[in-house]
Structure 1
Amino acid sequence: MVGETSDETSGEPGGGRRTATRSRPRPRPRRSTEDVAAWQRQRMLTAMVAAVAEKGYTSVAVADVVQRARVSRATFYEQFEDKTDCFVAAFHMCVDSFVEKLRRRNPPGPPPRQRLHILLDTYLGEMAEFPDGARVCLVEMYAVGARAALHRRQIQLDFVALLQEMHAGFAAAGEPVRDLTDFDFEALVGAISSLATNKVAAGEAADVPTLLAPVEHFVLTNFGLTPDPS
């Protein structure tokens with residue numbers, strides 16, 4: 001039988017005998033309890049994003065999530081207090097991935113105008129590449145109430161910090177930027193976010209990158225700079 005040592009022999013030139021030995025297959029290493037829990041959590045968060053993007057937050061039930069994730073309700077409640085808790089965690093998963101890409105694709109080396117272009121191109125392009133995540137972060141979170149709104153404000157403040165870095169980079173390069181207050185930066189981010197949200201809410205996430213040129217012009221103008229003629 002396969003997996004057992006065999007005594008089967010075969011002839012060899014010169015009258016010798018060769019013993020064919022087949023060893024037992026090595027057992028696969030078992031996943032730790034922590035690994036299984038992390039794997040299940042990832043599946044549930046991914047399922048929440050897909051379900052909310054398809055049906056809207058208010059129409060999604062825990063049953064939708066566990067069915068998509070192929071886990072039990074008991075497993076769901078081992079990780080989350082309720083639907084809202086799972087949604088907020090899914091929201092953060094999307095945002096963490098989004099911010100990580102913004103940072104990774106925006107190295108400090110290029111000139112400031114090129115860096116700004118890359119930042120905005122990545123910001124808008126990611127919404128087209130991951131429309132489900134964009135809908136969760138920009139549209140459906142409003143249905144969750146104050147709890148999620150507070151999380152979204154923190155994310156906007158993270159983008160404010162990125163624009164402040166851009167502004168400082170222009171100043172360091174000798175560009176004649178005007179002084180901006182924290183309110184100015186928040187207003188800039190709010191305007192950009194609103195433009196993108198309108199397209200995502202209308203089911204036009206694929207068209208969000210078309211905002212790149214006007215948004216870039218808008219930011220440069222508010223920085224007090226003359227946009228490139230191109």
Structure 2
Amino acid sequence: MGSDTENKPGSAHHVVVLGHPAPGSFNHAIAERYCSTVRACGQQVMLRDLYELGFDPRLYAEHRPGRPTNILSGDVTGEIGMLRYADAIVFVYPLWFGMPPAMIKGYVDRVLGHVLTPNDITKHVPDYFLAGRHFATFSTSATTLPWLDEQGQLAALKVAFDQYLLQIFGMIDAGHTHFAGIVEGLSKAEADKILAAVEAKARETCSMIEAQRSAIRSRPLMGADLE
């Protein structure tokens with residue numbers, strides 16, 4: 001999965017990274033609803049189904065950032081090429097043992113983190129590749145929100161994973177939306193309610209990106225008016 005059906009020069013780009021192993025899962029429905037909404041808003045989207053693509057989440061010692069042996073493999077180079085033009089990066093994944101699946105973490109390690117070294121992070125060196133891009137997440141769990149809150153798990157995830165990535169990569173927070181109680185036998189009414197929320201969030205993200213792009217386009221005109 002990946003290419004858009006049409007190329008619209010100058011329009012905003014979203015890259016949706018899906019990390020669920022079961023074809024036809026509700027995570028797939030979430031990703032597909034986000035993508036269809038983005039297209040309806042006149043923007044472009046690429047869906048990266050990591051399991052379908054056979055993405056290898058393992059970061060090998062010789063491929064760590066800053067190593068002279070760090071020659072990017074073809075799969076990583078391809079993902080970087082897509083992210084280069086992305087205005088928004090969107091993760092869709094289930095919580096497993098309170099954390100994102102290894103496939104998602106591997107995408108962070110191998111793709112998003114292909115540039116920054118530990119020294120860069122501690123010295124707050126800006127990430128030229130990801131800085132300024134919007135970052136959104138949709139996650140699901142079989143457990144309920146009260147149970148997750150009791151464990152402090154969702155709050156911990158947002159700090160240890162979301163906020164950390166936003167900080168070190170310099171991305172813009174487009175929100176983490178979690179849907180709990182996603183189990184087999186989910187009613188159509190509940191599924192429709194969740195997908196409507198996904199659509200609303202997608203439209204909100206499209207609007208945020210368009211506002212940002214419009215502000216950037218207007219800067220030269222504003223400067224000209226002051227002359």
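Throughout, read-outs are computed from the coordinates displayed, never taken from laboratory work. Computed from a predicted structure; not experimentally measured. Cβ atoms are built from the backbone, for glycine too; each structure is taken alone.
Numbers for the structure displayed
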item	result
Computed 17 for relative contact order in percent (Cα under 8 Å, 6 or more apart) - originating structure among 1, 2	1
Entry that produces -0.31, -0.58, -0.81, -1.33 once log10 I(q)/I(0) by the Debye sum over Cα atoms at q = 0.08, 0.11, 0.13, 0.17 Å⁻¹ is calculated, selected from 1, 2	2
For helix-only ellipticity at 222 nm (-39500 (n - 2.57) for each DSSP H run of 4 or more, over all residues; to 500) computed as -21000, the structure of 1, 2 it came from	1
Mean count of other Cβ atoms within 10 Å over residues 124-131 - structure with the largest value, from 1, 2	1
Structures 1, 2, by distance in nm of label points 7 Å out along Cα→Cβ at positions 132 and 164: label with the highest value	1
